[in-house]
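Input: structures, listed below.
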Structure 1
Amino acid sequence: MSALRSVLSRVFLAAAFAAVATLVYAEDFPTRPVHVIVQTAAGSSLDALARLVNAQLSTIWRKEVIVVNQAGAGGLNAARAAAAAVPDGYTLFLAGGSVFVALPELHHNLPFDVNDFVPIGFIAEQPYAILTSKRLPIKSLAELIALSKKTPGGLDAVAGTIGGLQHLTAESFKQRSGADLNMIHYPGTEASLSDVISGRVPVMFQTLLPVAGVVASGDVKLLAVAAPKRLPNYPDLPTVTETLPGFTASGWSILVAPHGTPPSIVQKINADLRNALAQPELLNKFQELGNYTRSMTPRELADFVHRERQEWAPIVRQVASGAQ
């Protein structure tokens, strides 16, 4: 019996020392540069957000926070790299919503499970707007829906890459409104925006940042934004829900870590991230870029992602079946 007590004592002591060591490690974190994987190329909207957030975290941590761009395959390349990283908090993943909403439905043999990523914190959401060529003879969302229905063959609409949240937003709007729209897919914003300006493709679903310049110049018409309420920096822009009650849709980005990252490290990063995102300077820059943040705990973030997956899953499956 004494031998058993001795063994148990050593086990308990080892566990206690490990717990203390982890807490100390979390308090000291980080002691070297942190790398943040981003699923888009340098210069993209998501990349711009990452660099703004990283600059704030670098100030808080007094350690460099480095963006690692892993573009391609709708976030698959970045997610694969993040899933394979050492789970010590020094490699994080700033992911777009499509990684969690679309990838699991569109790719059934992923080498990782998106549910294994450890949620850290919410970064921002980007409400989708509906805009049209100025050549289109309409002034409101209701007029757009009516025109699409009476146009033979419907109206073409830019809907981004297949399976992305931009595409899913367009498909959901089509279903809910009854608008007759043909989805036209582009790999990037520049070419698609050029076609909308020229009138070649009359309708576009897009977040506000990439189109802010052409909206200000009057080259396109901004009809509505799919936010729950009117945006503070676009007070005259109607929401989609004013025409189509209850319709909201946003792109979103979150910070996650590889499976196995210690909870104490996750909590430390979450606290520091929420501190960074509360800075007025950062909030103002976010708003200028058409981004709006929320403060979330890791548990709240996990619940948010679950709700988003449940909401979008039927649309994703419809898109997936149509692509086969």
Structure 2
Amino acid sequence: MISSARITLLAMMLLAPAMPAAAQSRDADTSAGPTLKASATVTGDIVRIGDLIEHAGAVADVPIFRAPDLGQTGSVPVASVIDAVRGHHIIGLDSRGLSEVAVTRAARTITAKDIEARILLALAGKYGLPDSSNLAVVFDNAVRTFAVEASATNELAVALLTYEPRTTRFDVAFELPGSVVARRLSLRFSGSLSETFEAVVPTHELKQGQVIGLSDIAIERRPKAASSSTTLTTIEQVQGLSTKHALRAGQVIRQADVAKPELVARGETVTIMFQVPGITVTILGKAAEPGALGDVISVLNVQSKRTIQATVIAPGRVSVSAPTPRLAANTAPTATP
């Protein structure tokens, strides 16, 4: 038995009788000798000499090991490779200083997303349903990724399909033409359909008070049942705001979850800017309440001890403008006798 990092490659008792040395002819178009490969990818369940050794000549198709499971990678010690080919007259094998050879069994993986897409393709636009971009599948049980032969490139074919419009429930069975492995698998799935809508969600966990940037959020589709009038649906509605509390990755963001970033904290010492045409006077104050950009907050003038209303214009800065003077209405002059 040959040890492997992830899966054991079992040596096969398929070694053919030793061939004469004359059979080990080099390729006509190269003078290179047999060289061990650092890695190899096979499509079948058998590893042959030519999979592991370049320029193996006439014995390239001789089977020597069993391949890993579909989609898996295993390693074969170089000493085991040398032992397996010793009787096949591989003359002057260059091991290139390798200690092992990685062998991968090629495969096609089919995921839950692939199954969902195929179900939507079969149902969308029928039974009064909208197109597939506005639908989501909710499976009754978790759907695991499975592997089939790399040569099985056909699309999943619907063998059985039932759908109940009133409950939106479905029952579907698939088959995969050209795949022997798929015949041994249960490709029957049940669940329900749900209409979806676009929502803004965090791409990773967001901390409380974090200002949300473009890379922090994305648009994803969610079941329509989870929507509400306060759900935020565009990037522009969220970008630049700060979180009121921590948000999980993938969590639908609602209006109550975010707010304009706080530029002035309660009790913070701020600079009060008093502006009149052509003159700006600055004095120190203390914020009586927090405020975001553009908020009007109460600020204590530390010199006069008076509380005034000021507009937040920057971190730690508020502004007070002089009232616009009222002009007396023009009146016609009265004639003086």
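Values quoted throughout were computed directly from the atomic coordinates according to the rules given, and no laboratory measurement underlies them. All of these numbers come straight from a predicted model, not from anything done at the bench. Cβ atoms are built from the backbone, for glycine too; each structure is taken alone.
Here are the numbers for this structure:
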{"read-out": "Test item: distance in nm of label points 7 Å out along Cα→Cβ at positions 143 and 239 calculated as 3.3, pick one of 1, 2", "value": "2"}
{"read-out": "Mean count of other Cβ atoms within 10 Å over residues 167-174 - structure with the largest value, from 1, 2", "value": "1"}
{"read-out": "Origin of the derived value -0.83 (log10 I(q)/I(0) by the Debye sum over Cα atoms at q = 0.12 Å⁻¹; candidates 1, 2)", "value": "1"}
{"read-out": "Per relative contact order in percent (Cα under 8 Å, 6 or more apart), the highest-valued of structures 1, 2", "value": "1"}
{"read-out": "For 33 (percent of Cα pairs over 27 Å apart, for residues 79-214 alone, calculated) the corresponding structure among 1, 2", "value": "1"}
{"read-out": "Structure (1, 2) behind the derived value -2000 of helix-only ellipticity at 222 nm (-39500 (n - 2.57) for each DSSP H run of 4 or more, over all residues; to 500)", "value": "2"}
{"read-out": "Which of 1, 2 leads on distance in nm of label points 7 Å out along Cα→Cβ at positions 39 and 175, largest value", "value": "2"}
